[in-house]
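In the part that follows, the structures are each spelled out as structure tokens.
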Structure I
Amino acid sequence: MARKNLTASGRPRMHRQIELMLAEDVTQLGKQGEIVKVKAGFARNYLLPQGLATIATAENKRLVELHKQRLEELEKQRRKALSQLADKVSKYSVTLEANANEEGHLYGSIVAVDISKALVTAGYPVEADHIRLDGPLKELGMYTVKLQFDQDVKTEVKVWVVPAAKKA
């Protein structure tokens with residue numbers, strides 16, 4: 001007998017779902033602002049009391065759409081600024097002084113933080129996270145270093161590693 005979908009009185013069980021709008025990111029459910037359907041008990045006992053979601057009314061949906069439009073506009077402006085920065089940086093070359101022996105091997109190494117500091121002092125707000133190095137630079141010479149500001153905003157900058165001026 002398959003009675004698992006019937007109540008004790010013999011009536012069919014109602015699997016009601018409630019439409020909620022997430023106020024915060026909830027793992028394995030959705031991101032903030034998404035509208036999800038969940039079972040009534042999950043909504044009543046967890047999501048609503050914890051403040052993770054609100055009931056999805058027409059007004060709330062409209063406000064979320066307006067907020068998403070504002071966020072998209074800000075994202076467009078941010079990407080435009082990053083692409084302009086990428087164009088400027090690609091025309092610049094960084095010169096870093098380092099102590100080296102006669103064969104051109106550095107006593108230390110040049111890493112992303114060093115390149116980032118040099119670009120910031122030159123007036124380009126480039127963080128060390130944006131710099132993509134295969135490994136530290138350990139010899140004198142000219143290197144082409146890749147920069148990635150965003151997923152689709154990439155550029156390259158020339159880095160010259162020159163010997164430090166010797167004190168007399």
Structure II
Amino acid sequence: MAPELIHDGKLDRQAAAEALRQFLENTVRVSGLELKVNVRALPAESAVTGSDAEVLADLDGKDKEILLERGAEVLKAFEHLAFRALRLEPAFHEKIHIDSGGYRALRFEELRMTARVAAERERRIVHLALKDMNGIRTESVGVGEERQVVIHPADSKSSR
């Protein structure tokens with residue numbers, strides 16, 4: 001039976017880290033994979049950029065590539081099983097991150113860049129779609145991720 005990991009609506013980081021370490025070590029041992037398990041609880045004042053993580057686990061070793069094949073199917077399966085074994089409600093899933101060799105961080109950055117490019121393309125599509133429409137004009141305002149399309153009446157002045 002999994003220990004109680006939630007106290008007063010918060011994840012007990014140390015207890016969760018220890019339970020996760022035990023689960024992952026047992027799972028790796030039974031699987032026969034050559035992987036080293038490293039689990040650590042982050043201090044309360046610590047934060048991982050762009051993340052709600054409170055407990056980080058890394059699986060590394062000779063068989064790391066098996067975890068990462070086919071879009072990291074096996075790594076995701078380990079994570080799913082860990083959440084079930086620790087009896088964590090979905091609201092706490094983002095508090096625990098299981099990674100292998102920085103795969104998740106790299107994937108997060110790839111998705112962020114893809115979203116940025118998609119947003120730029122969408123702004124351009126809006127400009128092109130509305131350019132010949134009578135009575136309006138468009139402009140892009142803002143910088144970086146805050147950039148957006150603004151639609152104005154054709155006779156109004158630019159906000160620049």
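From which structure (I, II) was mean count of other Cβ atoms within 10 Å over residues 124-131 calculated, if the value obtained is 16.5? Write out the running numbers ahead of the final one.
On the way: I: 16.5; II: 12.1.
Here the read-out was taken from I.
Given 1.33 as the derived value for Rg/Rh (Cα atoms, Kirkwood Rh), which of the supplied structures I, II does it correspond to?
I
If helix-only ellipticity at 222 nm (-39500 (n - 2.57) for each DSSP H run of 4 or more, over all residues; to 500) is calculated from each of I, II, which structure is the one that comes out at -15000? The partial results should precede the final answer.
Values: I: -9000; II: -15000.
The value was obtained from structure II.
Could you tell me which structure in I, II was used to calculate distance in nm of label points 7 Å out along Cα→Cβ at positions 12 and 84 as 6.1?
Details: I: 6.1; II: 2.4.
The correct label is I.
Suppose you compute FRET efficiency 1/(1 + (r/R0)^6) of positions 44 and 76 (r between Cβ atoms, R0 = 35 Å, to 0.05) for every structure in I, II: which one lands on 0.35? Working shown, then result.
Values: I: 0.35; II: 0.80.
For FRET efficiency 1/(1 + (r/R0)^6) of positions 44 and 76 (r between Cβ atoms, R0 = 35 Å, to 0.05), the value 0.35 is produced by structure I.
Values in this text are rule-based calculations from the coordinates and carry no lab data. What you see is a predicted model, and the numbers here were worked out from it, not measured in a lab. Cβ atoms are built from the backbone, for glycine too; each structure is taken alone.
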